[in-house]
Structures are given as structure tokens and as C-alpha cells.
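Every number in this text was worked out from the coordinates using simple rules, so none of it is lab data. Every value quoted in this text rests on a predicted model; they were computed, and no experiment measured them. Cβ atoms are built from the backbone, for glycine too; each structure is taken alone.
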Structure I
Amino acid sequence: MVDSMRDRLEEIEGARLAPWALRSADATRRQPVKSDGRAFDYRTAFQRDRDRIVYSRAFRRLRQKAQAGILPEYEDHRRNRLTHTLEATQLARTIGRALQLNEDLVEAIALGHDLGQPPFGPTGERALHAILSGALDGRGGPAMGDLGGFHRAWQSLRVIDRLEKRYAHAGLNLTDPVREGIYKSDGEAAVGEPGEGLRPELAPSLEGQVVILADRIATVLHQLDDALQSGRVPLVQVERLAAVQQLKKKLGSAFPSRGGNFMKANAINRGLVHLLVTSAVVASGRALERFAAKHEIESHERFLECRDEAVSGREITLPPAGRKLLDELSGFIVSRVSRQREADLAEARGRRVLVGLFAAYHADPALLDDHVLFRYKEISGKPYLRDIPLDGSAQALAQYRTDRRFLRLLADHLAAMTDGFALSEFERLNGMGAIPIPSAEQLHRENNAATE
């Protein structure tokens with residue numbers, strides 16, 4: 001009777017889902033789940049993972065991280081990294097449910113896919129990657145060597161496997177299918193040290209592919225909507241896009257002729273979401289039918305037998321016309337929003353902040369918060385920095401600066417920061433004179449290194 005409710009949910013899941021959908025009953029974890037005195041279990045393994053992600057500190061911090069650039073202090077309606085995550089999750093669940101895939105697995109992957117996102121969005125990713133790939137050292141001088149670079153998906157895996165602290169063990173102890181989906185969520189080749197249970201040589205699961213596509217749709221459409229609602233791009237330019245022309249033709253008289261730009265922008269966002277999600281469901285449904293016929297998949301057992309060789313990573317997709325429309329929208333955002341002066345200024349500011357913070361902490365680890373220094377003590381076995389007498393601190397600091405574990409720990413600390421905290425910390429340390437101000441020549445070298 002202890003697990004009767006969970007067993008019943010797993011039975012329903014097995015009867016409802018397509019043969020090629022993953023089952024929570026088969027999911028494995030790196031650590032056993034302790035009952036903690038619970039009388040019974042009423043969640044599947046993937047539902048438990050979803051809850052662990054939502055209650056994590058990294059998830060809560062997403063609300064104070066920009067999707068792109070720097071999060072404005074007084075722009076209440078602009079999306080942030082949390083609202084983006086929720087919108088991407090909603091689209092992914094809709095697509096996954098329509099295709100009879102495991103919706104709980106889709107939801108958990110989508111909720112966790114951005115947990116490793118640093119402050120300032122892609123700007124922060126590029127800055128940390130430049131430092132950790134050996135392109136620069138944060139001071140405009142010679143590089144510190146290749147430390148593996150920085151990748152958002154791999155950082156998200158580090159968050160859920162190592163950095164979150166809620167249990168006796170490190171990390172959140174999520175199931176392997178969720179970990180794998182998060183690890184492969186950027187749609188590119190898996191990087192970094194994957195760890196056990198992630199199958200880095202294989203394509204993402206079907207549920208993981210749903211999240212990759214939903215993430216791209218959500219990103220492009222909310223960037224367009226934010227730009228329209230804020231007035232950064234004129235409505236007349238957006239109405240010339242082929243996707244919007246197609247939408248207006250389909251809506252006919254239902255497309256709002258009154259209410260100003262606000263109502264038209266809402267209609268465009270709503271209509272494009274429906275257009276692209278419907279296209280994804282129809283095209284992917286047909287692709288899965290061909291997939292099942294090609295590999296003679298009539299049962300879940302048969303799918304498990306052949307999935308490693310059969311799943312290509314291209315099963316969840318848009319039709320050619322849908323891809324063309326999404327590419328056009330993405331290109332419009334890049335040219336009309338991402339490469340405008342306001343965006344370039346935000347890029348330069350965010351980059352200066354993260355590179356400057358890394359340089360300051362690297363030069364003087366004593367500037368770091370206690371919890372970061374304690375973390376280094378745990379992973380290195382070396383004495384806590386503030387316990388070392390002052391006359392011996394110079395040697396200890398030298399050891400910190402040359403330890404690759406400490407440098408990666410700095411990246412973990414910076415990636416965890418919200419936009420506001422990173423800005424305030426930069427201003428605080430800059431006021432202390434702790435942050436070196438690069439010369440124009442140094443900045444020029446840094447910019448060149450980052451774009452090579």
C-alpha cells in the first residue's frame with residue numbers, strides 16, 4: 001500500500017503514452033530517494049524532479065536575470081529568465097502532450113534547462129566562456145589556459161548535480177532522463193564532463209527535443225513581443241514580415257483594426273504562437289509515424305531495444321515552411337533589436353562587469369563571500385582562507401590563483417549571480433579600488449579575443 005498511488009500513476013502513464021515515450025517507472029537516479037518519514041508516495045519520479053527544481057534556489061534566482069542584456073529596474077512587463085522558462089515550459093508541455101510523449105519529463109527538463117544561465121543572458125555566457133576557454137584572463141593580459149569554457153547547459157547540469165544544497169548529498173539527485181535532457185538542452189553537441197547516466201554520444205530523447213524546439217519558439221516570439229510592446233521596433237516593420245502577413249491573411253477580419261499597437265501586438269504574439277506550435281505538432285506527429293514504421297515500433301519494449309540507434313535528434317521538428325518563418329523572425333530580431341546601440345551598450349556593460357568581477361576575485365580571493373571560500377575548502381581540502389595567519393596568506397593566495405578548481409568555482413559563483421547583485425557587487429568592489437580599470441588597448445584585445 002505504501003507506493004500504491006505512485007504505482008497506479010505509472011500504470012496510467014504506460015497506458016496513455018505513445019510506445020516511444022519514456023516511462024517514469026524506468027527512470028534511474030544516482031542516489032536512492034529517502035522516504036523522510038512519508039507514509040506514501042503520490043508522485044512519479046519525473047513529478048518529483050519537477051518539484052525539486054521549482055523549490056531550488058537557482059530556479060528562484062531566474063526572476064532577477066535578464067533573458068538578454070541587463071534586466072531593467074523599472075520595466076515591469078519585460079520578460080526575464082523565469083518568465084521565459086515558464087513560457088518555454090508551457091509550449092513544451094502543449095507539444096509533448098499532443099504527441100503523447102511524457103509530459104512530466106518534458107516539464108521537468110524545461111523548468112531546469114536554464115538553471116545555469118549567468119547574469120545578463122548571452123552576454124554573460126560569452127564573457128565567462130572567453131575567460132574559461134583561455135581567450136583572456138579578465139585583465140586584458142595573457143590567458144590562463146583552456147579551462148573547458150562555459151556552456152549554459154553544462155552549467156545547468158553542474159547546478160543540479162553539484163551546486164544546489166538541499167539534501168545530505170550534493171545536488172538535487174534528479175533522474176537520469178531529466179539530467180540528460182537538461183545537459184543536451186541547447187541543441188548542440190554535449191560538452192564538459194558529462195558524468196554518469198547521460199549518454200553524451202547519443203541524440204537527445206524525444207522529450208528533450210520537444211524542449212529544444214519549444215525553447216527556440218518561445219525565445220524568438222517573446223523577444224519580438226517585448227520589442228513591440230516597448231516600442232523598440234515599429235509595428236509597421238513587423239507587419240511586413242512573411243509570418244505576420246500569413247497570420248493576418250488567415251485571421252482576416254478577426255485581426256484587430258482598433259485598439260492601437262497594444263492589441264495588435266497581442267494578436268500577433270498569440271497568432272504566431274498558435275501557428276508555430278500547431279506546425280510543430282503536425283510535422284512532428286508525421287515524423288514520429290514514419291519513425292515508428294521504419295523501426296517497427298509497436299510497443300514500448302521494442303522502442304527501448306532500438307532507441308539508441310533509432311533516435312536521430314530530428315524527430316521533433318517544424319515543417320520547412322515553419323522553419324523558414326521562424327528563421328525570418330529570428331533574423332529580424334537580430335538585426336532590429338540585438339544589434340542596435342542599446343543592446344550593444346548593454347553587452348559592453350555586462351561584459352565589463354563579469355570580466356571585472358572575475359579579475360578582482362582572482363587577484364584577491366579574500367573579497368569573496370564566506371560560503372564560496374568554504375566551498376573551496378570542501379573541494380580542495382585546503383585550510384579555510386580566513387583561518388590562515390596573515391603572514392602565510394600570500395602563499396595561500398598564490399595557490400588559489402593557480403588551482404583550476406578555484407577558477408571553476410569563481411565561474412560557478414558568477415553564474416549564480418542575478419543581474420542586480422552582479423551590478424551592485426561590481427560597484428562595491430570598484431569603489432574599493434579592487435577592480436582594475438582596463439586601458440583602451442586592453443579592452444580592444446579582449447573584444448578581439450572574444451570574437452575570434
Structure II
Amino acid sequence: MVRLVAVKSGLLLDGTGRDPLKDGVVIIEDSKITEVGEKLPMPQGAEIIDASNELVMPGLIDGHIHLDSDPGLTVFERLFAPDSRVNLRAAKNARLTLEAGFTSILGNNGYRNYADIFLRESIENGWIPGPRLYTSGPSITSTLRNGLYTKYGFSCYPLEQFSVADGVEELRKLVRKHVVSGVDWIKVLATYDLSSASGEPALVAMNREELQVVAQEAHAQDRKVKVHLEGEQTTKEALDVGIDIVLHGFCLDDDDVELMQKKKIALIPTLAWVGEVIRTGAPGMPEWYCKRAKRYNPNQIASFKRAHQAGAVIAAGTDCSGGGTIGDFFRHGENTKELEYLVRNGFTPMEAIVAGTRNVAEAFGLSHLIGTIEPGKLADVIVVDGDPLKDITILQDKTRIKTVIKNGDVVVENGSSKAIACSSLQPRYT
């Protein structure tokens with residue numbers, strides 16, 4: 001029997017960037033949207049969700065997140081907790097992210113032993129509440145990123161927190177292992193990062209030939225490649241060999257953004273992460289980490305603005321990990337801070353919302369399924385008390401996220417997720 005739902009809105013943002021509809025209506029049959037328009041008649045027998053005094057918009061999407069992390073973890077807990085404990089922690093963080101209005105996560109990464117794949121299946125089966133989850137398993141990197149662990153006597157990252165390979169053939173095999181293990185994307189750490197104790201963020205961790213074989217093998221299996229890039233040389237090489245998504249992008253010049261715009265390579269700038277490090281002082285993190293963030297932040301902002309002005313695709317992703325390795329800042333459920341930082345640095349509120357909905361879906365090749373409120377898309381819809389076009393920070397207030405609909409099911413009401421997340425066997429690809 002077909003289940004009909006009609007969502008009535010005072011104002012409807014469809015995520016495309018078009019002007020909002022007044023008195024918009026969204027008609028849902030089972031898991032998909034079938035009709036969208038102003039003042040549509042209510043289908044006979046439909047369940048009515050009356051948001052006629054509120055704003056309706058697409059479910060938000062986070063393009064980069066680490067659900068397995070929490071504030072104040074000890075190094076031992078971070079590295080050696082069993083996968084079952086890590087996934088229970090991640091399940092809690094998935095629920096917090098869902099309650100914040102995020103119906104999809106396109107880029108959960110850093111999970112050791114492919115444990116995130118089992119988290120993905122638990123959410124799909126309706127066992128636990130959470131956003132639709134697309135995963136990348138352990139991030140791929142080289143021995144150069146392994147220095148801190150080698151110093152303390154480990155030959156590799158403990159419990160495969162990351163996947164380490166050197167040279168073309170090792171990387172070819174590793175990408176293939178990721179694919180057969182069930183990952184949705186390939187995530188590569190091609191440079192060091194702000195938290196690298198053994199090197200500056202801009203230092204090279206993978207060379208051109210290594211990046212090229214990763215892209216070739218991933219694309220041959222219909223997997224997109226997102227690459228952590230915080231250095232100039234490696235960024236140019238990664239763009240040239242055909243990667244799909246730039247994470248962070250601290251050192252983009254005019255030639256880079258022109259190529260990104262031409263090839264539709266997306267930038268996920270993660271502005272809020274570094275911004276919150278600077279704003280809060282990153283309690284619990286080492287002093288050198290905060291100093292390094294302040295030093296690199298001007299380059300990050302300049303690169304973002306350069307990409308924006310050039311018309312490159314910019315998608316929202318937070319890098320939210322509950323406060324880094326041992327810190328306590330930028331917690332799970334605070335993901336919409338990224339939209340605020342986009343606005344602070346030149347986006348209109350509408351551009352920020354599109355970055356957090358349509359653009360993320362497009363960047364990951366999922367715009368036929370999610371990202372906008374249009375007929376044929378999966379029914380991911382949120383009801384908001386207030387107008388984020390006037391104040392983007394409204395989305396940070398969980399009490400204003402009145403209803404979250406995922407796959408046509410109401411999964412959050414008045415800020416709290418339901419005991420059962422969704423009906424089982426939720427669609428992700430069809």
C-alpha cells in the first residue's frame with residue numbers, strides 16, 4: 001500500500017538556489033518526492049505535516065566528518081578501543097548529527113578496519129538513528145604520514161586507523177582492497193595536516209604517480225576520489241591527474257581554481273574547523289596546533305574566496321570530529337557552523353544553504369537522489385522555525401529544527417530522534 005505524506009510550508013526552499021515558494025507543498029509517496037509546488041491540493045488519504053507557519057528545506061548534507069571521535073579522548077582510547085566501542089560512540093554522534101538536520105553524510109572517513117561500513121549497514125537497516133551514510137574506510141596515505149607512530153615503535157597505524165602504502169603497485173592493491181571491502185569513496189591524505197606532529201601541513205606525503213594510480217583504479221570501479229590537500233605542489237599534481245574533490249585546499253592559486261571550475265572539481269573548504277580552533281583556543285590541544293592554525297588560516301580563506309570568485313563548485317563539509325584527538329571544541333551536532341563560516345567569508349545565506357545541500361550531492365555524484373526538493377528525489381526534508389535566509393545561525397539552534405524527514409519517514413520531532421530510525425532497507429542508490 002502506497003503511503004502518502006503532504007508537507008505544507010509557509011516558505012519552501014528547494015535547495016536549487018531559486019527564490020523560495022510561499023505556501024509551498026511537498027507531496028511524498030513512500031520514500032520519494034512526487035510533486036512540489038505552491039498551494040497544491042492535498043491528496044486524498046495523505047498524512048498532513050502542517051508547517052504552514054515554518055520554513056521547509058532539504059535535509060542538510062555534511063561532506064566531511066569523523067563520527068568516531070569525541071571530545072577529550074585519551075590517546076590510548078583513540079588508538080586502541082575495539083571496533084565495537086568505536087561504533088557505539090559513532091552511533092551516538094550519528095544521532096546528534098541527524099537531530100541537527102543532517103539527513104546524509106557524504107564522506108565519513110578515517111575509520112579503521114572498515115568499521116564504518118557496519119555502521120552504515122546498521123543505519124540502513126533501521127537499527128539505529130542516523131543520517132544516510134556514505135563511507136570511505138581508512139584513509140589512504142604513505143609512510144611519510146606514519147612518522148609519529150614509527151617513533152613510538154609501531155610499524156603502521158595502530159589497528160589500521162589509516163591505510164599505509166608506498167609506490168604505485170602497493171597503492172593499486174590497496175585501492176582494490178578498499179573497493180571490495182565496500183567503501184563508497186576513496187579518501188587520500190596527500191599532504192600532512194595541521195595536527196601532524198612530524199611535519200608541516202604543506203609537506204608532500206604522496207607523489208604524482210601515486211595519486212594518478214589511485215585516481216585511475218578508483219574511477220575504474222566507479223568510485224570518486226577526495227584528497228586532503230594543504231600544500232601547493234601536491235594540489236597541482238592532484239588536480240592534474242583527475243581527482244574529484246579537494247578537501248581543505250589551503251594553497252589554491254588562479255590556475256588551480258580555473259581548472260577546478262572547468263573540470264567541475266569541488267572544493268570542501270572546512271572553514272569552521274580552523275575557525276573554531278582560533279575562536280575557542282581549542283581546549284585540550286597543544287599550543288603549537290593553535291599557532292599553526294592561525295598561521296595557515298589566511299591562506300585557507302584566500303583560497304576559498306578565490307574559488308568562490310572563479311565560480312568553482314564549493315560544497316559544505318565540516319571536518320567535525322568532536323574536538324580533534326584530545327581537544328574539546330566543535331562538537332558533533334554543531335555541523336551547521338560551517339554554513340555560518342561560509343557566510344562570514346562572502347557567501348550569501350542562500351549560497352551557503354545550496355553548498356550544504358545541492359552542491360554536496362553534486363560533488364559526490366548523488367544529485368539524482370538527494371540535495372534538493374524535487375520530484376523523483378528521495379524525500380529528505382527538514383522543518384525549521386525561522387528563516388535562515390535572514391539569519392543563517394538559526395540552523396544551529398536544535399530547538400528550531402522541528403521535524404526531520406528522511407526517506408519519507410519522520411525520524412526527528414522537536415529535536416529528538418525516534419526510537420526506530422527509519423523503515424528497514426532504506427534506499428541509497430536507487
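Of the structures I, II, report the one carrying the highest value of mean projected area of the Cα convex hull in nm².
I
Given a value of 0.15 for FRET efficiency 1/(1 + (r/R0)^6) of positions 41 and 201 (r between Cβ atoms, R0 = 41 Å, to 0.05), calculated from one of I, II, which structure does it belong to?
II
When helix-only ellipticity at 222 nm (-39500 (n - 2.57) for each DSSP H run of 4 or more, over all residues; to 500) is computed for each of I, II, which one produces -18500?
This value belongs to structure I.
Please compute mean count of other Cβ atoms within 10 Å over residues 121-128 for structures I, II and give me the label with the greatest value.
I
I, II: which one has P(r) over Cα pairs in 10 Å bins from 0, in percent, for residues 49-104 alone, as calculated, at 21, 42, 28, 8, 0?
The structure behind it is I.
2.3 is what came out when distance in nm of label points 7 Å out along Cα→Cβ at positions 249 and 281 was calculated for one structure; which of I, II is it?
Only one of I, II returns 2.3 for distance in nm of label points 7 Å out along Cα→Cβ at positions 249 and 281, namely I.
Which structure, out of I, II, was mean count of other Cβ atoms within 10 Å over residues 113-120 calculated from, if the result is 27.8?
Attributed to the structure labelled I.
For distance in nm of label points 7 Å out along Cα→Cβ at positions 129 and 417, which of the structures I, II scores highest?
I
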